[in-house]
Structure P
Amino acid sequence: MENQPVVLIVDDEPTNLAVLGDILEDQGYEVIAAVSGEGALATAKEMQPDIVLLDINMPGWDGYETAQELRQCADIRPVPILFLSAQNDTQSKVKGFSVGAKDFITKPFQSEELLARLCTHLELDRLKTSLELEVTKKTKELTESHRKLEGAFKESLRLLSVAGEYRDIETGLHTRRIGEYARQTALLLGWGKADAERLQIAAPLHDIGKIGIPDTILLKNGRLTADEWDIMRTHTQIGHAMLQSQSDSKMIQYSAEVALGHHEKYCGGGYPDGLQGEDIPISARIVAVCDVYDALRSVRPYKEGFSHETSVRIILEGDEIAKPEQFDPVILALFEKNDHVFERIFDEFQD
């Protein structure tokens, strides 16, 4: 018989082993035997049985200890353990189930009952194993589908940020720098790698709302008037409206947060809502520092780009362009300690 189940019987009485062996072999089972708990563990490691019939009263390890050792051994596949014992009291049965037994058969037993229970537990174990394999397979398929979907989602967000660049004086390298500044800052704050990478993808969309700003304002070669600034400031709300979603994706959440809140000020007085302190989402507080640093370093129609040293000084000490109190003090301290990281990123992503 091919692929016959392997039954390990454990009993310190040779007569019992012989009787059980004859019954099981007559039904086509492959039988292996052990006369002690220690021997059962060694045999199970080598032969990997499909089911175990286990006596309780044995010298050395008793059946309960043996069951625990079989269960805890990483080298043995978890298989059904059936106690076969003359002990018929409730306490013994409860203790047997507590150490992992699947059934408790009382001696003397009826061969038909023993074989029926053995067959039932083997079939249940087969179905359990089959179900676990199917769950593993489906989980792997779902993980791969999720990976592909997330990849497509990331690419969609990247293309959306590129679309915004075509209506702005900024370049793709600017948005890439913002993403990398934000990722590095998040890691310095102790974020996990996955969340930091999500913020890296979301941060370049901070100015996506500029798609809705008229070219006469967006591309004006010179400083904006007060009325033009009022219009320009609406890009935060436009971007948020474009990105807000019922989706629970953290990338979408971060994207909408940074679009709306990256011009809010920790001290208050920013726009569009005048939030302050920790009422401003942490994602937006991170991007606020990143955006100001990159804006200071970059060439604009109305200014030359500042050096790294000058940009750091403005952020940390303040002038008419920016004030240190507008930034989260924790993020500002990290920036001061790690400004070389920002300098390296800016130099790496040059037009």
Structure Q
Amino acid sequence: MESNSLVAIMILAFGGLASASFYAPLKLVKWKWEIMWTFYAIFALLVVPNVVAPIVMPSCWEAIGQTEGKTLFLTFLFGALWGIGGLTFGLSMRYLGIGLGTAVALGCCALVGTLVGPFIAGNADIYASKAGFIILLGVFICGLGIAINGVAGMLKEKDTASDEAPQTEFNLVKGLSVAVMAGVLSACFAISLSFGAPIAKTAFGLAVDAGMEKETADLFMETPVLIVTLFGGFLVNFFWCLFLAIKNNSFGDFKAHATSTNGVFLVLCLLGSALWYTQFFLLGVGKSYMPEEMKFVSWGILMSFVIVFAGIIGLMFGEWKGTAKITKSVLWLGILVLVSSTFVMTL
């Protein structure tokens, strides 16, 4: 595939938009969280990846079967660690608040996920080059943008805080520890994809041998890796939700709604799952347009766009209603800095 960084950025932007939008359909589901999240996990982490990959990459299962066990295990393991990171993400917001908690966790996720890739691929010497310096500068700007968004989030909490409901659980030390852990574990998704690179290469070779155009195979070669990565995340999410459902006796939720209503809820879970999966499907497609030595920065670019569109969607749906002008100005500044970081990383 001929490299084109601008096309890659546009594709990753659509991925960020899909990720920022995925929870909207789930908000309409009136089941208890653990029941809703169980079906979301089944669709997003198990069903959709296993339906999409064989369609766009018929060699996916053959490639997985030809991959050595160590590679499969590491890909699965870091997928499971990512699943744990997603579950602990909420604790960072519990102890730090939404603004600071999200900024610290997503900041660690974006930075760790971007910087570790070359080390796993044995290409760490890129950081000693001029291109590597520019990439590090872009990553620094990305971190700055995330920090600015964190400040906007803290200002928002201050603007909308209720005197009758003070935040009694704020704990800076505990919150920072949990947020960093959640961010690092969430970055394990990118690490899992790096360990799963041999699966993608095998799938690419098998597809080309079977008559698929190289450009097409290059676009979709990462979809088999997603099957393994997301299966690790699925097991963690599924068994945690099952534990909560048993503990809270949540299975009665189905009886509380009509069959047709439950059917609508299932469709909404499927829609949200498809949107969520789209971000990582497009991550693989966007990577194919990046120069080989630059592919690892795709993760940071995607995370930046997730934060950008989450902020914009929040503004559109009134989540920043009642905040001061300075708060909204700081938010927009953070968004602009994040967008600029994506272009710097691809110079």
Working back from 20.9 (Kirkwood radius over Cα pairs in Å, computed), options P, Q, answer is structure Q
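Looking at structures P, Q, which one was relative contact order in percent (Cα under 8 Å, 6 or more apart) calculated from, given that it came out as 10?
Working: P: 10; Q: 42.
It traces back to P.
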When distance in nm of label points 7 Å out along Cα→Cβ at positions 271 and 303 is calculated for structures P, Q, the one with the largest value is Q
Across P, Q, distance in nm of label points 7 Å out along Cα→Cβ at positions 183 and 255 reaches its greatest value in structure Q
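In terms of distance in nm of label points 7 Å out along Cα→Cβ at positions 23 and 287, which of structures P, Q is highest?
Details: P: 7.2; Q: 2.6.
Biggest value here belongs to P.
Assign the value -18500, calculated as helix-only ellipticity at 222 nm (-39500 (n - 2.57) for each DSSP H run of 4 or more, over all residues; to 500), to the correct structure from P, Q.
On the way: P: -18500; Q: -25500.
Only structure P yields this read-out.
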Value 4.0, calculated as distance in nm of label points 7 Å out along Cα→Cβ at positions 55 and 127 from one of P, Q, is from structure Q
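Each reported figure results from applying straightforward, stated rules to the coordinates on display, with no laboratory input. No experiment lies behind these values; they were computed from the predicted model shown. Cβ atoms are built from the backbone, for glycine too; each structure is taken alone.
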